[in-house]
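Structures for review follow.
A short reminder: the numbers here are calculations on the coordinates, not readings from a lab. The structure presented is a predicted model; accordingly, all values stated were derived computationally and were not measured. Cβ atoms are built from the backbone, for glycine too; each structure is taken alone.
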Structure I
């Protein structure tokens, strides 16, 4: 949750944003195994629990009414097994209560393991000693017990943002420690121990529930000064290790597991649009936009190492209280980033977070603390209703003033489109002001639904058609995505 920390340092964040530039740039080609295939399903949609949603029945009901079946939440090993014991004696009570509330509401936790107990590791956020066979077995026992107790959960994560480089600022993981790279001083690099722990956890999950999967998680942004890559603005308190992810991939490739088993079933990353311009400027991001460019950069590093994993996004969001974004800007960013993610073959995206947290000045939620729906709540519902069941086909290439993506369903065609005539203000690109653009369709009529679900029909040579030629409809676009069905 690196954006959470940065947002509490508002002055630093604004300064960083002013330093970031933007270029617009296509997805590299990888084996299809690295991409999600088929139609967009409810499994694509997820939100972050924030520690409060499932604790409140009203919030829980509102979350489920968006259409998203997943709420991301943490499982603290230290709370379940504070002292070394067997699963029969684990402290399940709190977790049972939390998860059973989710299951009763037809919500599936997107759960990740965090917070080592002191008996198992010398840090809460770093590795166990993977050279110690007893500790390896204890970790496997814990993860396996989780997967067996909650068979409804099909995706388990391993720490949050494992590439964190500072123990004192960790947001779940600190395997990217840049002081010595070996937090427990056992002679094994922390990135290697994360890989080993992932392999242990994956085996335990699959043995307990063959239908479940294990994903690993990185931030891969907000890089610290010691590892800062060329062209990236790294300022204190940035605290993620740029080298962690390629080192992790290289270790996995150089140390194949028995029987060719993968270390993990998927890789999850976090994405905040303020960092998009850097990824667009990289050669791997040529022709891509925002989240697509970052996904392409990660896939390029996997390809370089000779491995492939599907990608998930476990945090993305924008603050509705930020003056340069605002409530409508948050809605635009939500739709734009999700549609781009669909077009780049991501398997799942998690909006961070569902409920605002005014105590920490985090206004990323779709609802406020008084259960009032923000505009972004309606935008999320509309996104789900419009995209569920549709399959991505291609990107609009006819003119660069329009960004649009074609989806199909049973012979129907739907474009999701917005103006690409952005006027950079040096901040969050998805919320940039945009000049009007026009998009032409060969059609007799269009069904057009706006960001908030308001629908209208535009007929050839009638109101809303800016093209006088018969059989052609020209649609006006601004910065807000529109869902356009051709000849419905």
Structure II
């Protein structure tokens, strides 16, 4: 299968960083976003700043596609129940939303209006319906039996490969081959300016604010439908919408505050929805740097009826060998169902002794033994190698289509621009993650001496120093005494502030 390297396509990037006059406001707002990658198959946006700024940029840059998704896919999917869906999601007793995400969704609508791409006057509630689509369907008992599957491997399973024991997951998204869906595949790279949040990527479709599929530097989460579950959600339970719960685990730095960004962060986010979720869901979680081996990979089996939360790790006797975990669409751990589908059994057989699982081995196994004709997205994540692969269906299933291999570090860790860049060149930090010494690469033509500050949790300044412009464009920093965590490097000049995040391990 042909591979397209993102490095060969950098000259096609459309950098959008300009001011627009908002039709709903009396001031101009900077669009803090860019089209990072664009092709006939899918588009990648990068947005940075506060939730309001990121939402506005998202709506401004993708307004036309968001309108298509709501008008031509979402509304027809609910049909005569669409107004009922709006009423359900508008009732605070039914679903709980983080206020900052509501700010972001409001800003998306403002961005759509400002760009002139909201002719049908879509509003915040329309976007909420789209981001709670499966949850609302669970309450209305309209949920369909969609597919999806994921294979996660780490430790002994990958130790003999280039991964050297680090983690890899290959994920198939199997959904309806609706023309509007196939025309609106989208990745959105979020680079928050909030100190308690980290960079992450949404993989899905235009208009998605939550994480149907999502990754950050250390953790990947993928949602599957539990198609063998026959129960339904109830009104008045204040459920977390599943995609928003996944987003919280990805976006917040160390959600459960245990010092690691691993599967336990997803578990903590899900447990914060004590009544379970509005429908039956399975969530695959893979982490490359877990507190315990059992938290490297996990499948969450979530429902609105007891038991509402079941967590399956490699310690569960699921018949998959070694440090591998597979999930499709049936309950296995919940009530000890052990409901294995034909794809599950095929993957189990092909795994053999469960070792020698490299990137291409994982990809080929899923392609050959876990595919379905309605496979519309396929992706692979191996953070140790800065590897993120993404492919989509346009005319043929995604697993048979061309894919793009992205550099994960480049996608996630490029500078978060607080204001538009003045100098040519990127501010980057490496190695990232770093342990003892890191290097900050500055633009080659600096006109003044910048002040460089490193911020930790609660905006605590860990270090500050100046850099003489004529001493080269690499600045070394000793971080050996820093606690493990995520830090922000601020490069401050009289004309601008630029921020880069790095992880200390």
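One table, with the values for the structure above:
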{"read-out": "Which of I, II leads on mean count of other Cβ atoms within 10 Å over residues 164-171, largest value", "value": "II"}
{"read-out": "Answer label among I, II for the case where distance in nm of label points 7 Å out along Cα→Cβ at positions 76 and 300, calculated from the coordinates, equals 4.0", "value": "I"}
{"read-out": "Which of I, II leads on mean count of other Cβ atoms within 10 Å over residues 172-179, largest value", "value": "I"}
{"read-out": "Structure (I, II) behind the derived value 3.2 of distance in nm of label points 7 Å out along Cα→Cβ at positions 196 and 428", "value": "II"}
{"read-out": "Source structure (of I, II) for helix-only ellipticity at 222 nm (-39500 (n - 2.57) for each DSSP H run of 4 or more, over all residues; to 500), computed value -9000", "value": "I"}
{"read-out": "Of the structures I, II, the one that 34, 29, 21 was derived from, the read-out being semi-axes √(5λ) of the Cα gyration tensor in Å", "value": "II"}
{"read-out": "Comparison of I, II - label where mean count of other Cβ atoms within 10 Å over residues 100-107 is highest", "value": "II"}
